[in-house]
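Take a look at the structures below.
What follows draws every value from the coordinates through simple rules; no lab data is involved. For clarity, every value in this text was computed on a predicted model and none was experimentally measured. Cβ atoms are built from the backbone, for glycine too; each structure is taken alone.
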Structure P
Amino acid sequence: MQPTTIIEISFILVVTALLSVVALFLRKPLKILILIAAGFILIGSIIFYSTRLIIVENQTNEAIQQLDTHLTNTFNGESWEIFDTDDYEIKKIKFLHVIFNNEPMIVYEYKVTESAIKQLSFWGKENGDNAEVLLENGIDPQHIE
């Protein structure tokens, strides 16, 4: 779980608890209204945080399928592995990493949107060397788009 998610959930729990405590000191009609509001906030946040992971996983799987189709069309006859970046936010843009089996020392980063796929950068898998260092060391990436 991401630290921001923990902070968000903590904030929701504190607000719900405060509303419940405030409701104890009010008259019955207003007390019921505030407790209902606190209940809706709590239930709504539980639904949101439980479905968010499913939505993000679905978006990531769709982006992986798009990228796999793109790589099949671009680099026909080659094989690769696609990795996600463990991003747990609902976004229209996904960043994925690709390692080609015939070039296992280089990681390529792709940006996948609904309408386009773009290769952003590449680096060395072992020590994280950027593109310039790889080229200086005589490693010539074969899958630059």
Structure Q
Amino acid sequence: MRSPKLAVYVARSLAIAVGLVAFMGLFVEDSHIWAVFNVDVPLDLTRIGLTAVLIYGGFMARTVRGIRNSLSVAGGVYLAIGLLSALSDTFFGLLPHGQVPIGIVLQLIAGATCLLTVRATARATDAELPYPDEQGPA
């Protein structure tokens, strides 16, 4: 599939999901949300940054390159967090409460989804974007 609509929808979906977890993490004083997502401050700040990147890619970017770049950044960061958390659930002392295995798996899935979407839309063009009023031939 080479349609950039896939990349837009993945970026939007992840922006909403990651943003919701990040927002909830700022106000939850327990160690985990639903026993799945760690709510330590460094991870919440990372999620806020990833949400901003995904909002740009899903809602603001007007080129395929911009969308794919935002997904690449988010995917790379999520894969790095997942892999490092698999090595040390406390992220080498940075996260006092530690990651739970399902949270690590979800981060790896989110990262892989982003990077696979980037790969799937490698030949997409700006004319195929779902913004007919702003893109494409006149």
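Could you tell me which structure in P, Q was used to calculate helix-only ellipticity at 222 nm (-39500 (n - 2.57) for each DSSP H run of 4 or more, over all residues; to 500) as -18500?
Values: P: -18500; Q: -21000.
Only structure P yields this read-out.
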Thinking of P, Q, which structure, once FRET efficiency 1/(1 + (r/R0)^6) of positions 13 and 85 (r between Cβ atoms, R0 = 35 Å, to 0.05) is computed, gives back 0.95? Q
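Have a look at P, Q and say which one yields 12.5 for mean count of other Cβ atoms within 10 Å over residues 5-12, as calculated.
Working: P: 12.5; Q: 19.8.
The read-out comes from structure P.
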Using distance in nm of label points 7 Å out along Cα→Cβ at positions 29 and 109 as the calculated read-out, with 3.2 as its value, let me know the right label among P, Q. Q
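If relative contact order in percent (Cα under 8 Å, 6 or more apart) computes to 13, which of P, Q did it come from? Could the numbers behind the result be given before it?
Numbers: P: 13; Q: 33.
Structure of origin is P.
Any idea which of P, Q comes out highest on Rg/Rh (Cα atoms, Kirkwood Rh)?
Working: P: 1.25; Q: 1.04.
With respect to Rg/Rh (Cα atoms, Kirkwood Rh), the highest-scoring structure among P, Q is P.
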